[in-house]
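Please find the structures below.
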Structure P
Amino acid sequence: MRLSTRGHYGLKAMYDLARHYGAGPIPLKNVAERQNISGHYLEQLIAVLRKGGLVKSVRGSQGGYVLARPPEEIRVGEIIRVLEGPIAPVECVSEIKSPGCDQADHCITRTVWEKVRDSIAMVMDSISLADMCREEERNRQNRE
């Protein structure tokens with residue numbers, strides 16, 4: 001399973017908002033600069049994240065974006081699913097109802113792909129944005 005830039009950059013943007021959680025609305029321009037993401041592309045990603053209920057927009061001169069919930073409550077898996085869709089190394093084992101396969105009853109590789117899907121989902125769902133922030137802080141302290 002390979003994530004697109006949509007998932008990669010979207011997760012970076014969410015991490016940036018998590019790092020600044022509680023500091024008020026963050027302008028997208030600031031996020032784009034810090035994370036080296038095109039402002040136009042980031043606007044598209046944020047629209048999807050907003051529609052998915054992960055971020056909120058604040059209008060006005062001091063406006064910007066904030067996480068819809070605390071960083072401890074937002075999991076990487078949720079972000080990836082909003083941006084990329086269900087986790088599935090192959091279509092026939094998608095997390096949501098997958099198309100019928102006439103060989104599903106005797107497909108030897110299906111169980112392999114189900115285990116891969118479940119492992120990926122388990123890891124992504126075990127990591128919160130707060131975990132990512134703590135990990136970055138540990139890494140920063142080790143570099144100093």
Structure Q
Amino acid sequence: MQPPNFSLIIVMVCFWLTFWLIQKFLLKPVGAVLSERRSRIEGAESEWQSKHQEYLDETARLESELEEAAKAAAKVRNDHQQQALDRRQATLTTARQLADGRLDEAMGILETEASAARTDLQTRARELARVFASQLLGREVSQ
């Protein structure tokens with residue numbers, strides 16, 4: 001029988017020793033770092049999801065409040081616009097009534113003055129006709 005080949009045993013011992021060293025000082029720490037990184041990433045993703053959902057919920061709430069405020073503002077604007085139109089109509093009605101009163105008064109004064117002018121014109125026309133007839137006839141014409 002041949003003596004055992006110690007080089008094979010030494011290679012195997014070196015392999016297992018190297019494997020154990022790599023496992024202990026390289027693979028386990030790197031695996032732990034990767035595992036911690038994965039858990040931090042998952043935690044960050046779940047936190048982002050929750051914050052994003054809060055953001056969406058708050059945005060929806062603010063949009064609904066904004067929509068309600070816009071509706072309320074439109075209602076107030078319409079109310080004020082209607083009040084302004086009512087005041088305008090009342091002012092126009094009052095102004096129209098005042099103008100109609102002044103117009104009736106002016107028409108009355110004009111009618112009175114026209115009547116007086118007609119009477120004066122008729123009197124003057126008679127006087128002019130008498131003067132004209134007096135000059136044509138060369139003598140005084142009685143009234």
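Just so you know, all these numbers are worked out from the coordinates, no wet-lab data involved. Since we're looking at a predicted model, the values are computed, not measured. Cβ atoms are built from the backbone, for glycine too; each structure is taken alone.
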> Which structure, out of P, Q, was P(r) over Cα pairs in 10 Å bins from 0, in percent derived from, given a value of 11, 36, 29, 16, 6, 1, 0?
Replying inline: P
> Computing helix-only ellipticity at 222 nm (-39500 (n - 2.57) for each DSSP H run of 4 or more, over all residues; to 500) gives -17000 for which of P, Q?
Replying inline: P
> Thinking only about distance in nm of label points 7 Å out along Cα→Cβ at positions 41 and 81, which of P, Q has the largest value?
Replying inline: Q
>> Of the structures labelled P, Q, one was used to calculate distance in nm of label points 7 Å out along Cα→Cβ at positions 25 and 49, giving 4.1. Name it.
In response: Q
> Comparing structures P, Q by distance in nm of label points 7 Å out along Cα→Cβ at positions 9 and 121, which one has the largest value?
Replying inline: Q
>> Suppose distance in nm of label points 7 Å out along Cα→Cβ at positions 57 and 129 works out to 1.7; of P, Q, which structure was it derived from?
In response: P
